Structure P
Amino acid sequence: TPLKELVVFHTDPEYHEDVKKLQNYVEDELNVHQITYSSDEAACGVKYRAGADWAVLGRRLKKDLAKVKRGLEATTSDQLKNYLETSKMTIEGIEIGLGDLTVSRYVDKELPTSNDSPSAPAYENNTDEDVVILLDCKLRPELESEGFARELMNRIQRLRKKAGAVQTDDLDVYYSFSEDSDPESNQFFEHVLATQAEVLCRVLRKVPEPDTLRDSSKP
């Protein structure tokens with residue numbers, strides 16, 4: 001099933017431009033409709049957290065190390081962002097300088113949305129150093145229909161190939177439901193044929209029809 005949106009967060013516009021060069025490939029590989037590029041930390045819910053090589057830092061701070069560990073837990077995201085920019089901060093009265101802390105980005109919430117409607121996005125996230133990725137994983141009926149249509153076309157194309165048909169052959173495709181098939185599944189199948197008729201015609205040349213419409217004179 002296709003997904004609606006992938007958000008790529010990075011503060012460097014050049015990084016976004018590099019990803020845009022691969023956008024078509026990424027959209028196809030991830031089966032996602034839209035890629036959004038952002039450097040807005042608030043909109044993406046980006047926060048900062050810090051760690052350190054405590055063994056190395058301990059050799060310098062000695063007995064003050066415990067104070068820094070304790071104080072670091074209360075350090076805010078904004079303070080850590082400022083540390084990235086200035087390479088210095090004070091924790092429990094102790095000066096922390098360049099290289100003492102390892103600061104990374106993370107996301108602790110979903111992207112803010114304007115409403116709580118069923119169509120509102122539901123983002124999963126992952127980070128890699130300065131990059132934050134948000135993927136809207138909410139399944140939507142229209143995207144489920146699109147995914148089903150794509151699978152249907154793939155199956156029909158495989159059957160055409162198995163039958164030895166070439167691309168220019170104009171073939172009729174019919175369908176029927178077994179007696180024990182689920183009525184809701186049957187209804188969904190016909191809904192897909194109706195809502196995805198344009199793409200089905202573009203790929204298959206025509207929309208599959210009920211077997212009851214097949215001309216008995218045709219093989």
Structure Q
Amino acid sequence: MSEKHKIYIIHGILGGSYEFGFLRKSLKKEGFVSEIFTYRSRKERILKVGEKLYEQIKKENLTEVSFITHSLGGLILRAMLLFSKEDLDFPKIRSVVMIAPPNQGTKSGNFMYKYTFFQWLLGVNLRDVKNDENSLAKKLPLMFSAEVGIIAGIRGNKYGYNPFIGSDNDGEIRPEETKLGTEKDFVTVKSSHVTILQNKKTIQLTIQFLKTGSFNNNTQQKK
């Protein structure tokens with residue numbers, strides 16, 4: 001892979017670099033250069049972190065960037081677009097893989113926001129993953145200029161891992177809540193929200209999309 005191309009990995013609420021060991025090892029094996037972008041998910045607001053991500057990328061001499069996001073990390077990336085979209089010198093965004101992103105807000109976010117304990121545990125960004133019309137998740141820019149693949153977790157039945165949020169789900173997010181409407185490809189894997197990053201199928205699909213722009217095994221590698 002080109003030395004001018006880097007993959008930024010963005011974690012979710014309460015996440016960190018410890019979650020991505022298997023994924024980064026697989027990326028390195030395939031020749032990709034990756035970096036984990038960290039932030040204080042309980043303390044720093046989405047828009048501010050998006051700006052910090054933009055500023056960090058601008059400091060590097062890159063021609064192309066790709067992104068792998070987990071959960072809230074998808075909203076961080078979309079927030080970054082507020083700062084990068086008018087910057088003609090910003091590196092081209094080649095590929096994006098969003099893993100279990102709350103792109104439409106979440107029913108579980110509505111439930112948890114009612115309780116002080118969850119507001120304390122999950123921090124300042126919990127209100128932004130609610131699924132009402134005022135949710136920041138529904139107001140952030142979409143991704144039109146990059147190839148986006150979305151991976152959602154399911155259990156494979158009508159109850160999912162959390163029977164209280166309706167339909168199949170990963171314990172926190174339902175598949176329909178992950179979609180942007182502009183994604184190039186979408187796929188589900190049988191995994192919970194917490195374990196999906198360690199799931200071998202998730203890692204396989206992520207690398208497949210980065211190489212080909214599709215989750216289909218029969219798609220030829222991009223040049």
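Rule-based calculations on the coordinates, nothing more; no lab input. All values reported here derive from a predicted model rather than from experimental measurement. Cβ atoms are built from the backbone, for glycine too; each structure is taken alone.
Data overview
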{"quantity": "Answer label among P, Q for the case where distance in nm of label points 7 Å out along Cα→Cβ at positions 14 and 62, calculated from the coordinates, equals 2.9", "calculated": "Q"}
{"quantity": "Origin of the derived value 0.60 (FRET efficiency 1/(1 + (r/R0)^6) of positions 6 and 182 (r between Cβ atoms, R0 = 35 Å, to 0.05); candidates P, Q)", "calculated": "P"}
{"quantity": "Kirkwood radius over Cα pairs in Å derived as 22.3 - corresponding label from P, Q", "calculated": "P"}
{"quantity": "Identity of the structure behind 0.00 (criterion: FRET efficiency 1/(1 + (r/R0)^6) of positions 54 and 150 (r between Cβ atoms, R0 = 25 Å, to 0.05), calculated), options P, Q", "calculated": "P"}
{"quantity": "With helix-only ellipticity at 222 nm (-39500 (n - 2.57) for each DSSP H run of 4 or more, over all residues; to 500) derived as -8500, matching label from P, Q", "calculated": "Q"}
{"quantity": "Parent structure of the calculated result 13.8, given that mean count of other Cβ atoms within 10 Å over residues 70-77 is the read-out and P, Q the choices", "calculated": "P"}
